[in-house]
Structure I
Amino acid sequence: MSDRAPRARRSQVALDETDKAILRELQHDGRMSYAALGPKVGLSAPAVRQRIQRLTDSGVLHVVGVTDPLALGLPVMAMLGVRADGDVREIADRIGEVDAVIYLVLTSGAYDLLVEVVCREPHELLDVVNDDIKAIPGVRSVESLVYLDIHTHRFTWGVP
């Protein structure tokens, strides 16, 4: 099973104010029970469950456990700017198979791909860049932007 996110070409889902309230509450506490969520958004627990199921089925809501790389012993983090020749989606698929890769997007501009990686040691980052990513056919160059500190890590961005 691929970790690739669904393509952005999905049709837009209309959200009403209750849907938005549910999403805002879940952004603050994703483990909140339907019974606790209901009074906050003006619905019964079964109605909240139905709304959450609809939001999940439509792809608006994804329930995941977010981990902290530092707490997991992965203090070496970097964004890699990758320039590629050839089919950028095929190259992205190959890069996405590298265990240290946690985020990968196709982009335009100076880089064809932006790849976020987490590692235990600096030498592991070197191995990922040199042995895993640069060795993929079609990868022209990789620029490593090593994180010095995480200043903002937000999951509660506004619901439109």
Structure II
Amino acid sequence: MSDITKYLTKEKFDELTKELELLRTVKRKEVAQNLEYARALGDLSENAEYQEARETQANVEGRIAEVENVLKHAQIVEERKHGEIVVMGSMVTIEKNSGEKMKITVVGSEDANVSEGKISNGSPMGVALLGKVKGDTAMVLTPKGKISYKIVSVE
């Protein structure tokens, strides 16, 4: 787990806070009950239910630690409107040389979702866009080579 600042929208922060509460209360209790039941079945060395319950417990505790770390290092990113410089939370319209336009939002890694047009600030595209202004060209290194994008607008 990393101690690097995690950039989150308020919505993602709230979602992770709710998930953490669910994991700590409901999921931990369920795991404890499953472990107790499995122990009652006898020989733990050959008890598949017990092994499965222990694995589930490890997964739940791992996720709790992961979410706690993200929230501990979270910085809430406010959505910016009509900015001039591409920063965290900016909505950017970019254009390829082919004329194809895309609208993307620069977010933290926890919020990134390419199908929703949300790219991570740490991705090659995010890194190339940050700090640029309308009219600039961003060069993105891809497996197929460099692709240039013209910044059409920054909101």
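Values in this text are rule-based calculations from the coordinates and carry no lab data. Nothing here was measured: the structure is a model prediction, and the numbers come from that model. Cβ atoms are built from the backbone, for glycine too; each structure is taken alone.
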Winner on mean projected area of the Cα convex hull in nm² once structures I, II are ranked, highest first: II
Percent of Cα pairs over 17 Å apart, for residues 41-88 alone from the coordinates reads 62; which among I, II: II
Structure with the greatest value (metric distance in nm of label points 7 Å out along Cα→Cβ at positions 33 and 145, set I, II): II
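To test your reading of the models, identify which of I, II gives -12000 for helix-only ellipticity at 222 nm (-39500 (n - 2.57) for each DSSP H run of 4 or more, over all residues; to 500) when calculated.
Working: I: -8500; II: -12000.
The read-out comes from structure II.
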Which of I, II leads on distance in nm of label points 7 Å out along Cα→Cβ at positions 73 and 105, largest value: I
